Structure P
Amino acid sequence: MRHALLVTLLSLSVVSPAFAQHTPIVDVSGGYSLTTDDDETLNGWYATVGGNITRWFALVADVNGHYLSEQVPAFGDFPGGRAKFDAIAILGGPRFTFRSERLAVFAHVKGGLVTFHSKFMGYDDSQSEAALEAGGGVDVWLARRLALRVGVDGRAVLFEDEPEGVFRFHAGVVFGLGTR
């Protein structure tokens, strides 16, 4: 782990400043995602595509999935069993980016749907709800078309018109396609 951190820091120190001076026409990002509310933490993935209209403004589409599987203990006459839960979100909206030599700092607001699915002892349920997400992050450009991304978001999901908030962290890689 320490060696990987050292290699990353050395790579950042020798990367040409010109790498982040360009704006890709399209950026594609994917990686690990974690979401949490007051009760549970779910691990998952994310995939984002951004179309950069200008150097500072883009329209983005984001799909992410988070999963939880827990063993529910037996209780009295209740036999217990494995409970599974997942949440898949499809969101889109504007992204605003400030670009410097090797960094691209961004903020976004996205809206869309989150579909929840739960399964336990033969019981299977799904529901889709409206969601609004706001957040941001930073891209660290390692090469002309390759960056590392870290971001955080706050998401409000409208359950029967009552918003429930969750926190989301994501980290992954970015591939820049074309140059604006």
Structure Q
Amino acid sequence: MLSQKLREKLAQEFSKTFDLMSNESDRGSAIVGAAILEDALAVALSKYLIPAPTSQDDLLNGPAASFSMKIELAYRVGLIRSSVRKFLQRVRKVRNEFAHSPSEMSFEVQSMSDKVKNLCQLSEDFLDSFIGEVQSHQLHVGEGASGGRLLEIAGPRTAFDTVVSIHRAGLEYLYGEVEPIEPLA
């Protein structure tokens, strides 16, 4: 069970991320949301891994510099569950579609809306934990809301911002739980 202080901290992180993303265009939301998650994952990895011998982290700034590699590394060392790995990889793919499309992109396009629906379904575990905060952003999805219901009520853009914000807050929780590994003597 989460302490009240931690719940408040996570709610603040959710709100900060949601507000930041909601001020962006669809393209901006996809790119900024993925960047926020990537940065949060890098912090969690930095807290877990043995500190780099120099101020320059040759692992996280080298072979594991990409979002994809950070996701895989976090999964392989046991920092994130398989469902979070899938979620993060799919957010990365959404970001790439928006970032590399020369034409106008929107979350309203059916193929993108389908991707958001999948992200919502992968986020159902987190929705219950954050239902109060989600509702404080005028997204009245109801108790026990499914990812599909969030998409139906909020629309694909707001649903994307919501599930990314929820996962960002979840990674914030991970920071406090991570115990650094000890180097071998």
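The table that follows gives values for the structure above.
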{"item": "For -2500 (helix-only ellipticity at 222 nm (-39500 (n - 2.57) for each DSSP H run of 4 or more, over all residues; to 500), calculated) the corresponding structure among P, Q", "result": "P"}
{"item": "Entry that produces 23 once relative contact order in percent (Cα under 8 Å, 6 or more apart) is calculated, selected from P, Q", "result": "P"}
{"item": "Label whose coordinates, when P(r) over Cα pairs in 5 Å bins from 0, in percent, for residues 45-148 alone is calculated, return 2, 10, 16, 16, 16, 15, 12, 7, 4, 1 (choices P, Q)", "result": "Q"}
{"item": "Given 15.0 for mean count of other Cβ atoms within 10 Å over residues 53-60, calculated: source structure among P, Q", "result": "P"}
{"item": "Answer label among P, Q for the case where Rg and Dmax of the Cα atoms in Å, calculated from the coordinates, equals 19.2, 67", "result": "P"}
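Read the figures in this text as sums done on the coordinates, not as results from a lab. Computed from a predicted model, the values in this text were never measured in an experiment. Cβ atoms are built from the backbone, for glycine too; each structure is taken alone.
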